[in-house]
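Structures follow.
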Structure I
Amino acid sequence: MKRGRAGLASQRRSGVGFAIASCVVLAAYNNLAGMLPWHHRRYTLLNVCATGAALAAAATSGLTPTDVGFGRAELRPGVRLGSAAVAATAGGWVLIAAVPATRPILSDDRIRGLSGREVAYQALVRIPLGTVLWEETAFRGVLQAALGRVMPSRAAVAVTSCIFGIWHVGPTAGALHINGLAGRGRILAGVTAGVAATAAGGVFLSWLRVRSGSLAAPMLLHIATNCGGALTAWAVARIAAGCPASRA
């Protein structure tokens, strides 16, 4: 009996240690390595490799494919729920582009200067593999499952979403700088708003993961949000410049 209790205590300590390590690594990765020029140049490849490393670490810690959202039985419910979220998101992007008052939301200098080939690469390769696969596996997959072993489900979702918000500190500051927002106070306010928004979005992505049991649902929504936003912003910029997208 004592050995059994000691074994359970050891497993719990190991689970807590893995959860803490996952939080620290993810909070640092995108704000340190992710901001370096060499990472930007090899973004997709490095993040695909990081996805594999995260899954290997999860398996070593005792998490199963089903635990991290890759179970076969849950795939169909995940695709069904994710497809409904994709349809709503696509309608939202069309509405934002169609209404003059909301169209400025789509202004992004990172997208404006891309060619048709470059934006296609973003939407078909870089975002789905380099961003969505990596972030959903890391956060809604490995981190949420690791935290769920050592704390209640709602707390696990809350912590996962907070780390997801922190993950976006560096990239948000970079995007604000590229788009001409100057001044420490304005940058701080923009970063705070961005982190809060991504943390809130993380809660909804985690809800999709819990509701369906699969990473397919949050992955589909994440793709629709990021790729849809990029494609819509690019199309609006091309039309505003008097150069129809069909000519790219």
Structure II
Amino acid sequence: MKTLLLWDIDGTLIHSGGAGERALVAALRDEFGIAGTLEDIEVAGRTDPWIAHRVLAKFALPDTAENVSRYLGGYLNALPRELASASPQPAQILPGIRELLTALAKRTDVAQGLLTGNLRRGAEIKLRHHDLWLHFAFGAFADDSETRNELGPHAVRRAASHHSVEFTADRIFVIGDTPHDIACGKAIGACTIAVATGHYTVAQLRAHFPTAVFADLSDTAAVLAKLGFVEGANAAE
């Protein structure tokens, strides 16, 4: 096993149909009795605790550890309900993801984990909703650090422990849909695959100099080639 793939979730593997933001708004109402929006708060590519601090500040709530925990707990409680809602649009797996994950899972030379700003429980709720959680035995989450660029070493360490293999930076790929994902990958010297299925265009992502950019990940063979694989080679029988 030589290659480690570290996946972002929102905008990369799935589109939640706005469920995440609705759950954040619901938590504000349920926990603090405040009807508000997340307007003017950047969400894409940020960690859940980072978002929580900005929400508390926006609504002049004390930025204490207790309030952050209370707010994020309310968010996690609301998330399954919001994912189940089809309004205004249903949560969905992004193009090509299921096929690509299945193809990669057949390979004996690949390990796949998560590198996400979601709390671990939130990541599991979202991916179980789409039956994707089984592809990821380890990862780094917002529980590890509020700062996105500090998450990479946690993911690499867990990958090495889980597989008893040391992965070199040139065979680690961070896959995500925002400039924050690209920066997170570069922080550990990894290769970066950007995909324009979130809030950023191909041109906007290319301006941050990832290793490669895709409009989406629907062409399995092209993605495998960019990862340095020939489709079918070194695959499990």
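From I, II, which structure was distance in nm of label points 7 Å out along Cα→Cβ at positions 48 and 224 = 3.4 calculated on? That value comes from structure II.
Structures I, II were shown, and Cα extents along the principal axes in Å at 56, 34, 33 was computed from II.
Taking 1.9 as the value of distance in nm of label points 7 Å out along Cα→Cβ at positions 120 and 160 derived from one of the structures shown (I, II), identify that structure.
Numbers: I: 3.5; II: 1.9.
Derived from II, not from the others.
For which of I, II does mean count of other Cβ atoms within 10 Å over residues 72-79, calculated from the coordinates, equal 20.4? Corresponding structure: II.
Taking relative contact order in percent (Cα under 8 Å, 6 or more apart) as the criterion, the highest value among I, II goes to I.
Given that percent of Cα pairs over 25 Å apart, for residues 24-151 alone, derived from a single structure, equals 31, which label among I, II identifies that structure?
Numbers: I: 41; II: 31.
Attributed to the structure labelled II.
Supply the structure label, taken from I, II, corresponding to helix-only ellipticity at 222 nm (-39500 (n - 2.57) for each DSSP H run of 4 or more, over all residues; to 500) with the calculated value -12500. Source structure: II.
Quick note: the coordinates plus some simple rules give every number you see, no bench work behind them. None of these values were measured; they are calculated from a predicted model. Cβ atoms are built from the backbone, for glycine too; each structure is taken alone.
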